[in-house]
Structure I
Amino acid sequence: MTDLVRLRAVSKTYATPSGAVTAVEDLSLDVRQGEILGVIGYSGAGKSTLVRLINALEKPTSGTVHVGDDELTVLPEKRLRAIRGEIGMIFQQFNLFRSRTVAGNVAYPLRLAGVGQPERDEKVARLLDFVGLLDKAHSYPEQLSGGQKQRVGIARALATDPKLLLADEATSALDPETTADVLALLKRVNRELGVTIVVITHEMEAIRSIADRVAVMDAGRIIQLGDVYDVFANPGTPAVARFVATVLHDRPSPETLERLRAAHPGRLVTVSVLDQKGFTGLLSRIFAEHRVENQIVFGGISELQERSIGALTYELTGDPGDVEAALAALEGQGIAFTEEGAAA
């Protein structure tokens, strides 16, 4: 698959009264043409700076940024303006013109591009129909809900037929139901229009819903990058594991674990559930072969990219040697598990 965006050893440092601050450090990243890439990190991780480097609103202190065949770091401002026209932006606070109608907001970038009115009107109507707001063409932003405003923002971002769409915390100001609707629309933009999308967010649920791959940022660096399923199934650092836990809720919290220990005197073991046919049957067979009684006391299994993922916490009871042998058998099968201990 062709890479649409390529960042190589990019760093961005800002001078402040209290000294230099590095927002992005030695970051390399490829965005594949036609994919939805999620970039997630807590506040201050460098996500917004990354967006500004991709759309050339910031120049890196070191390293190179390519969009298509163009190296942004060496281009004059006139050429950069043309490239920005091929990159759509969606913002957290919508950034709509309050004095313009919905149609006027969508038409604005077309007017700037010199598109004639007949073609402009036809395109605005087509885009508003695509985002489900054709009946709101003559309404003003204050007459719209948050979700409707973001749909207008998406239509406006698509007006110039961008090859790349940057969504910077585009759902952070929305309620969960509206967030799901907007994410579904972004997925349609990607699948039906072929637009490459980079979703910048601090919400792992957004990544789970639409992204093909995810890059996890911390302190200006990418600490894990991979297919969404692989990152969820195998978080590489405690920070990534915390993000995953906000979505799956499949492992007991310390407080829940204490309650489980008080209620279940056996040995508690949390097993990672693999996307494998007959997986739970395999677990039951291993426990039965080693004469270990087992009971599921916590857990959850979800579907991610049409594959199962989750964890199950078992209470295991029986002869201690048999329990050890069963756990060794799990390990021999390559099944990941965490021992949670037993009641004190």
Structure II
Amino acid sequence: MTKAGRMRTAAATALLALIAAGSVPAVATEPGPPPGVLTLQIENDFFAGSDQNYTSGFRIAYAAPLGPSHPLESIGRALPLMGGPMRYAYSLGQQLYTPRDISVSQPILTDQPYAGYLYVGIAIESELPRVHGPRIRSSFELQVGVVGPAALGEQTQKAAHKIFNSDEANGWDNQLKNEPTVNLFYDRAWIGWYENRIGAAGSGYRIDLSPHVGAALGNVYTYAAAGATLRFGPNLPAALGPRTLRPGPPGSDYYKTAPDGRWHLFLGAEGRAVARNIFLDGNTFTDSQSVNKYPYVGEARVGIAITLGRYRLAYAQAFRTRQFRGGDPESFGSVSLSTDF
């Protein structure tokens, strides 16, 4: 080989090396979507320094893309108001409700009844990407479960209070009676309906506003809802952000990993017109304790979500208006930890 040929070969080799080296960071910072996401979520009014009304909840969920071979794919395609790539989620959750004074063993007829709620959920969601305009996220969720002693609310709360050396709740004999539950939820969000850059060009900091609507139908909840979420941070994720235990503003368990680490702050608000809330109205098919609920409820949430590699950690503090006559405004914290799986 001539000297010129050797030089051309060396130059080509160096160019290929540079291209390969330059492609490595791009692959590292823009990974493909994970095969699935596992989430553990805990909500508790301990974070607000109280122990009343909606006092605690937990949820375990697994979310993944909905492929053509999945049994739910045909159902997802048949659902109305859906469009774009779809995902599914399975969940197991529990919620507990108690009155203000848990030391009293007799029924407190003017306060929140004791109640436990245990359920499994199946959700299908879609997110339609758009070159111009907001991304449209839609979700249907079916929850099937039980309210009453079979929901194991008493056992869960007593075990938790024993671990943390808290006062024992003495009124669980007055809880709502056993009742099987079926509830359907729908929500739709316009992600990035308004968005703008914050600060100098190239800083990456953005702000966006995403309105949403929702509805629930069943013997646990029946309501219509509307609200919006305001987000701020560098390189805002395409997904709306962590979801909450229902009722509450919408979100998604599924997200894209971020090896470079990302975060954003969020502030959400929602108003609900409530026709039924079993935890205030009492059992559907039999007599039980109940209170005089307000038909309109407002809720606000403020928090932060951090994605670092395969993990996402989020915390939100929620504030709800009074839900029944004689009741107090409510506040509780929500912590969720997710990882690809």
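Here, each number is a calculation from the coordinates, and none is a lab measurement. All figures in this text were calculated on a predicted structure; none of them were measured in a lab. Cβ atoms are built from the backbone, for glycine too; each structure is taken alone.
Name the one structure among I, II that FRET efficiency 1/(1 + (r/R0)^6) of positions 173 and 317 (r between Cβ atoms, R0 = 35 Å, to 0.05) of 0.10 was derived from. Answer by label: I. Computing FRET efficiency 1/(1 + (r/R0)^6) of positions 77 and 149 (r between Cβ atoms, R0 = 25 Å, to 0.05) across structures I, II gives 0.25 for structure I.
Where does the value -4500 come from, among I, II, when helix-only ellipticity at 222 nm (-39500 (n - 2.57) for each DSSP H run of 4 or more, over all residues; to 500) is the thing being computed? Traced to structure II.
Among candidates I, II, the computation of log10 I(q)/I(0) by the Debye sum over Cα atoms at q = 0.09, 0.12 Å⁻¹ that gave -0.61, -0.91 used structure I. Structures I, II were shown, and log10 I(q)/I(0) by the Debye sum over Cα atoms at q = 0.10, 0.12, 0.16, 0.20 Å⁻¹, for residues 53-180 alone at -0.48, -0.62, -0.81, -1.02 was computed from II. Set I, II, criterion mean count of other Cβ atoms within 10 Å over residues 133-140: the highest-scoring structure is II. Could you figure out which one of I, II the value 14.4 for mean count of other Cβ atoms within 10 Å over residues 165-172 was computed from? Checking each candidate, the match is II.
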